[in-house]
Structure I
Amino acid sequence: MKLTLGDHTYEVATRPLVMGVVRGNACVLDATSMVSDGADLLELRAGDANQVVGVVEVPLVTRWHAEVAGAGVSRIVTHVGPGTVEEVRDHLVECAHKFEKAGTPTESIVVDPGLDRHKTPEQRTALLRRTEDLAALGYPLLMANDSPAEAGWAVSHGCRILRTHDVKGMRRVADVIAAILEAE
């Protein structure tokens, strides 16, 4: 499965990506540190992205509209709020199809069930248990996670992008799980 973000194309079937979340006044320092720790792309607030463009050589994503700095437009479809696995899945598919109809290439769409977006612990657990179903939607699956155990589960069951504040830790998790899956 290929993913195109701006000027970058990734083969995400073989190597999960790690998206570092940059927040705060030291965004340039944080961004360079996260890239050094293994971030494949960075999420920033729209106003902060302008400070980092040209400083790092990875795609920059601003949340919600998910415009990627650089050539082309990519979209991250996120489910916000409570919902059953089926409601989340249906929302992700409906929005992804709208973007495709509007001209966004399929390989530039990412789906995110919004584990960090107003879910109860029970809803979060249900979504994690159904990671394979969400990964089967035909778009790279992003999951927000700072827990190594949950991230390992998510990657081993089809998640291809980990959104995290702990880039170094999640890079290790993603690489170990990828090596295990490749060896099977």
Structure II
Amino acid sequence: MPNAPPFQAHAFQTDDPRLVPIKDKVLAGERLNEADALALYGTGDILAVGWLANWVRERMHGDKAYFNVNRHINPTNVCVAACRLCAFGRKKDAPGAYTMALEEAFATAASGYTEAVTEFHIVGGLHPDLPFEYFLDLVSGLKERFPQVHMKAFTMVEVAYLAKRAKLTIRRNFCRPRPPHHLRSQN
């Protein structure tokens, strides 16, 4: 294998013929295109995808692995969806349903915070009543209090739900820059 990382222990194997030309590109150091991405997304061969990802990691970093230390913040488990695989979500009036006030979410973040924390991972339910501003204030309030911590916030389902409820397009309005939480008027 050209440019093989020194730590790769096993040869590439796949039952998905769409992955062979992708493997060739990866080994040649070539950039993947949209069709390659869709093939990777659509394959059931997770071991082959993992092999490719590990090959790139080893080429870039040797036999090192990097980790982040994250703190999970789940501001609400109230959810309008009824996904069969989810044991987390609750209807608004169901036993065990909760919604944190912003200060409670900030306190939750602070309670598990050490300097080792590199990321806040924020997910919750599809809450039928919380305003869009709640979620913006949550993220900006956390960033204000913990500026060095990376925010990994919301699943794509949550982003789409929030944008729809707020009548915003994701690209043009949802991602717009906002002033810091403390500089916005509190009407």
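With distance in nm of label points 7 Å out along Cα→Cβ at positions 132 and 148 as the yardstick, tell me which of I, II scores highest. Could you put the intermediate results ahead of the total?
On the way: I: 2.6; II: 3.4.
With respect to distance in nm of label points 7 Å out along Cα→Cβ at positions 132 and 148, the highest-scoring structure among I, II is II.
When relative contact order in percent (Cα under 8 Å, 6 or more apart) is compared over structures I, II, which one is greatest? Mind showing how you got there, number by number?
On the way: I: 25; II: 17.
Max of relative contact order in percent (Cα under 8 Å, 6 or more apart): I.
Hey, Rg/Rh (Cα atoms, Kirkwood Rh), for residues 44-91 alone derived from one of I, II reads 1.23; which structure?
Details: I: 1.12; II: 1.23.
Of the options listed, only II reproduces it.
When Cα extents along the principal axes in Å, for residues 84-163 alone is computed for each of I, II, which one produces 37, 21, 18? Can you show the working numbers first?
Values: I: 37, 21, 18; II: 37, 27, 24.
The read-out comes from structure I.
Looking at structures I, II, which one was mean count of other Cβ atoms within 10 Å over residues 28-35 calculated from, given that it came out as 18.4? Let's see the in-between values first.
Values: I: 18.4; II: 9.9.
Value 18.4 for mean count of other Cβ atoms within 10 Å over residues 28-35 corresponds to I out of I, II.
0.10 is what came out when FRET efficiency 1/(1 + (r/R0)^6) of positions 52 and 76 (r between Cβ atoms, R0 = 25 Å, to 0.05) was calculated for one structure; which of I, II is it? Don't skip to the answer; put the middle values down first.
Values: I: 0.90; II: 0.10.
Traced to structure II.
If P(r) over Cα pairs in 5 Å bins from 0, in percent is computed to be 1, 6, 12, 13, 13, 12, 12, 12, 10, 6, 2, 1, 0, which of I, II is the source?
Details: I: 1, 9, 18, 21, 22, 16, 9, 3, 0; II: 1, 6, 12, 13, 13, 12, 12, 12, 10, 6, 2, 1, 0.
Going label by label, the one that fits is II.
Values in this text are rule-based calculations from the coordinates and carry no lab data. Just so it is clear, the model here is predicted, and its values are computed rather than measured. Cβ atoms are built from the backbone, for glycine too; each structure is taken alone.
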